[in-house]
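Engineer: Each structure below appears as structure tokens.
Every read-out reported here was derived from the displayed coordinates using simple, explicitly stated rules and does not represent laboratory data. The shown structure was predicted, so the numbers you read here are calculated from the model rather than taken from an experiment. Cβ atoms are built from the backbone, for glycine too; each structure is taken alone.
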Structure P
Amino acid sequence: MFDRRNLILGTLAASVAASAPSQTPPPARAGDAPVPGLPDPVETIDLWPKGAPGMPAVPPVETVDQRSTDPDLPDRAVRGITRPRLVVFRPRIPNGAAVLAMPGGAYTRIVIDKEGYEIARWLSARGYTVFVLFYRLPGDGWKAGPDVALSDAQRAMRLIRSRARDFAIDPERVAAMGFSAGGHLCCDLATRFAAKTYDPVDAADRLSARPFIAAPIYAVQSMTWPVAHAASREQLIGKDASPALERAHTPAENVTKQTPPCFLLHAEDDPTVPVENSLLFRAALKAQGITVETHLFTNGGHGFGLRKTIGKPVEAWPELFIEWARTQGFA
């Protein structure tokens, strides 16, 4: 049960936790100057207390690339994650709900600002506690192969729930949101939250990894041609994947009656990830009787996040998500 007493106790615990030293710092480039008024977060949670399982023989090297030429509008991406972790955005007054945000990057990198920190700031300003997930990438040679990012997402959901009191959140009300390839991970988590992708490491792994609701945004979904996004498919399952492997990693093939309610968003002019990815997932959800809200916009392209929506109808999408989430009892 989540009540006012839990909120007060959780807020007190959160103030203590906020003063504790960080674990592995957020991904960053040495020498980068902070953007005025938009300081980077500092609080993190390492997913694996004894290190991530299944380390490659030659571990990747974590590298952050800056893709923007505007110092006031950073567009960083990180690759070579070996210490998967959550970066925490605490609201001033928590509303009791949390969001696990999974940025995209074609499973070759993870976008930091455009699909991570920006939506996290927007949601936390409205009372949501947001955890941005920096997950391991399937092309880096981890033992779990195409399930490695899902392992991190499952573990992240369980850790958030295990520490709900620290963050003044209801452990049941934890949503998943993902963008592009992070949208595939979001769909994967929504449909395969109970799949055994790693050996339990502590008490947190006894908790459910099922999101309360899920929001795949312009998501990669299908691994089958011609709908598949080529770069994400190659990184996840390889160029020559069998039809069986394609189906195993196409979330529409894995929808069950336990899949949580979903909010789907896509632009019909998306030149990178065809809108059919979301349409096929919607059809699979409907076939199982799962509640689904779907918004298709004529214009928007791909990877719009928040910054590329200004002045377009698609600019309304975050508010649409919030209003729909309320109808599901999320906040």
Structure Q
Amino acid sequence: MITEFTTIDYELGRGAVNQLRIDHDSFKTGFRRLANAVHKYGTKIFVQLHHAGRESNSLLTGGKQLVAPSPVVCAAIGEEPRELATEEVKEIIDKFIAAAYRCKIAGIDGVELHGAHGYLINQFLSPNTNLRTDEYGGSFENRIRFLAEIIKGIKKQCGQDFPVTVRLSVDEFEEGGTDVPLSCEISRYLEKMGVDGLHASAGNYNTMETVIESPLFEEGWRVYLAEELKKEVSIPVITVGNIRDPQFVETILAEGKADFVAIGRGHIADPDWVRKVAEGRENEIRMCISCLHCAYSKGHIECSINVRAGRELEFLEMQTIDEKRRVVIVGGGLGEWKLQKYLGLKGMM
């Protein structure tokens, strides 16, 4: 399991209102409880470490100006960030390292550095957003230095056997941003550094439709990005993005296109996804329909086809009724077809 993004800098690095945080020792207790709960079932858990950089906003920073490698505006945010001083860059590196060490002390099994989706690490890697002239900008070696020093620091502080993976936007789908050739070069460099795995994602806030897809995208359309990285490295590669069907997952693995398949929204739609696959009950899976309701729900997480999402303690038991009923869905269009397909509803058009 990999947690959602978890901020290492609550003051300037947040990316969401209700975001997890590991920027202070006081949060170790909560992560210890999380680790214990997961380990009880023989599962491993990583915490995804994150700094939003220019993709935060002034509402989250309490009116403070956003920070970034360079003062390049993210069009989706519309706020000009200030360029981090060299000493500030080093301080953020230390915050990533300290956050990883807190995770280890709390019993977490490893960390994933969120270097995708246009967040701060991605901003340092991308020629489009890193225009610095100091040791952290310019050449490839300088642009990757920020990430490299974080990794070196974590391995030194937590031990070489403490797993560190890196999530990359293999293609930002934006002119001047990271693309497949650059990401392949980054991947080779990271493998030599001792990174334990790569998570092949895509996009940034300006190309948000490629970060979290609508139903218009084919299932697994991003798998080719992981496949490209696998040609370059021997460490495990994770693929992600609009993947629903268990047989499709098996095909990805069997064909060697990726070593792991990550599913996020699918587990919100049906938390028993893995259990049902393991028990041969694939036809009972309540499939995600990529409607994006979870991504834009207010307050707690919500799901358009799983009423219990975010309210599990309110609905401890959901019992089927004995009475059989006919169901009619009116005016659903594509949504109606998807519900018919994934929920097995037999109604009248």
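Engineer: In terms of relative contact order in percent (Cα under 8 Å, 6 or more apart), which of structures P, Q is highest?
Structural biologist: Numbers: P: 15; Q: 11.
Of structures P, Q, the maximum of relative contact order in percent (Cα under 8 Å, 6 or more apart) occurs in P.
Engineer: Now for a separate question. For the read-out Cα Rg over 2.2 N^0.38 Å, a value of 0.92 was computed from one structure; give its label from P, Q. Walk me through the intermediate numbers first.
Structural biologist: Values: P: 0.92; Q: 1.03.
Computing Cα Rg over 2.2 N^0.38 Å on every structure in P, Q gives 0.92 only for P.
Engineer: Taking 1.00 as the value of FRET efficiency 1/(1 + (r/R0)^6) of positions 31 and 95 (r between Cβ atoms, R0 = 35 Å, to 0.05) derived from one of the structures shown (P, Q), identify that structure.
Structural biologist: Values: P: 0.40; Q: 1.00.
The structure behind it is Q.
Engineer: Given 20.6 as the derived value for mean count of other Cβ atoms within 10 Å over residues 79-86, which of the supplied structures P, Q does it correspond to?
Structural biologist: On the way: P: 20.6; Q: 16.4.
The read-out was computed on structure P.
Engineer: Still on this model: Where does the value 22.5 come from, among P, Q, when mean count of other Cβ atoms within 10 Å over residues 135-142 is the thing being computed?
Structural biologist: Details: P: 22.5; Q: 14.8.
That value comes from structure P.
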